[in-house]
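S.K.: Before anything else, here is the set of structures, which you'll find just below.
Quick note: the coordinates plus some simple rules give every number you see, no bench work behind them. If you're wondering where the values come from, they're calculated on a predicted model, not measured in any experiment. Cβ atoms are built from the backbone, for glycine too; each structure is taken alone.
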Structure P
Amino acid sequence: MGTHILNNYIFKALDAYPYELEKATEAINYALSYNEKDTMALCLKGRIYAETLKDYDKAKIIYTEALAENINAFHIYPHYINVLLWNEDYEEAERFIDFALKVKGSDKVELYHKKALNKIKLAKRFNYDSSNIYDLKESESRIKDKMPKKAKKKKK
């Protein structure tokens, strides 16, 4: 019975995020009250801290907690890598991507995509030639265009 209720709150949070943050946060908190180590609820909580509040350090802590609970929670990997990149923790992102590529069942395509973007960000960081910067931006744009677009949820 508890798992059913937990899942209902997860679905409510997924449905509300990112357009109704108050509802999403409330549903996440209810879900975590049923199971404080639920990786899906922790992932959503981490996304709110990272994507909305821009509190990357707090998001890293939440994602780390979720991955400590279940290292095979593949749905967390891309979000955790994004936080590491946004926080300019490039070496840590590189190590995590290398680790994740060795985990059976992980989404290799998305991980290689993140790895390529990480390398471009690193190159841009150490480059001061404007023509090279233009080339790097073009490469980054091409890489981003090759990934399938996620459908945007329409606001009701």
Structure Q
Amino acid sequence: GVLGVFEIPKPVEVEFSDWVLALDSIRDPGNLGTIIRLCDWFGIAHLLCSPDTVDAYNPKVLQATMGSIARVNLVYTDLSVILKSAPVPVYGAFMDGDSVYETKLPKNGILVLGNEARGISKDLSAVIGQKLGIPQYGQPTAESLNVATATGILLNEIRRA
């Protein structure tokens, strides 16, 4: 059945007065949908996606957003161009990054999260000002966090700053 019908909004110009999230090659529809929902929850108005990120209007993405897609400005763009000219600090999520719990975060910036298997690409890594990480407290048998889970933890810390 049809869940709802709405016009696909035209992207608006990205404002850097608050935090902006950037996704590099996210492929799983459930992850993208959950991240869109997290942006809505944490008041992140702008979500930048690399051109090879899964289509935001994929049915599985739409289902996972639970309607949040209508409240978050999604822009598919060349992230390297945006990040190189960004008027705010650029942070990236890395396994070996500085602990987000011990990093003084500003009131605005760009947070980049990478592909589920490969992380942030080398060309984007080169323009990231600071690597952020989420410390692991348990046994080192857990290889990594799901990208949507990591996004939730990082956005929570950004909003606590």
Structure R
Amino acid sequence: MTKNTADPPAPAAEPRWLQGGELTAWMSMARVMARLLPALERELERDADLNWMEYHVLAMLSEQERHTIRMSVLADRASSSLSRLSHVVRRLEHQGFVRREPDPGDGRYTLAILTPEGYEKLVASAPAHVEAVRRMVLDPLDPGELEGLGPVFDRIYAAVDAAERGR
């Protein structure tokens, strides 16, 4: 019979509970996350017959050279799985707003291409969407708050991205 000489397991560390300002900030952010995208999406669906992800994909494609990007890159930039993005792009294809083609430089990849009709849809949809973003997000903030917001969200995004990639 062998004797177990291993040290006993260390007691579980006490959770790092949220305190004071941390809890207040988290609860405020959670309320915004729960309501902002659904509110913007309702307006997009009402005004443009697009959901938020469809609009986001059209907007990202419009910013690319020749309105073209690899699906895998688009999925990453959209913070989406390739599978979810494929469903979104399929819906946009059926409406004539996007088409897909094999990448001529490397046939293992697929390109998403914004069609002229898709660009027209985006141009027609953008003014109401931008106004909603201004009304819900930008207008309530003073210039100093707005200036500091981008770097804060970039740091939070980087932490979320690192956690997701570390799974």
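S.K.: Among the shown structures P, Q, R, from which was the value -20000 of helix-only ellipticity at 222 nm (-39500 (n - 2.57) for each DSSP H run of 4 or more, over all residues; to 500) calculated?
M.R.: Details: P: -22500; Q: -7500; R: -20000.
Label of the originating structure: R.
S.K.: Shifting gears a bit: Taking FRET efficiency 1/(1 + (r/R0)^6) of positions 34 and 146 (r between Cβ atoms, R0 = 25 Å, to 0.05) from the coordinates of each of P, Q, R, which one would give 1.00?
M.R.: Label of the source structure: Q.
S.K.: Turning to a different aspect of this structure: Where is mean count of other Cβ atoms within 10 Å over residues 42-49 largest, in which of P, Q, R?
M.R.: Values: P: 22.9; Q: 19.9; R: 14.9.
Once mean count of other Cβ atoms within 10 Å over residues 42-49 is worked out for each structure, P has the highest.
S.K.: A further question on this structure: Please compute Rg/Rh (Cα atoms, Kirkwood Rh) for structures P, Q, R and give me the label with the greatest value.
M.R.: Details: P: 1.02; Q: 0.95; R: 1.14.
When Rg/Rh (Cα atoms, Kirkwood Rh) is calculated for P, Q, R, structure R comes out on top.
S.K.: Out of P, Q, R, which structure matches 27 when relative contact order in percent (Cα under 8 Å, 6 or more apart) is calculated? All intermediate terms of the calculation are to be shown ahead of the outcome.
M.R.: On the way: P: 13; Q: 27; R: 19.
Considering all the candidates, the number was obtained from Q.
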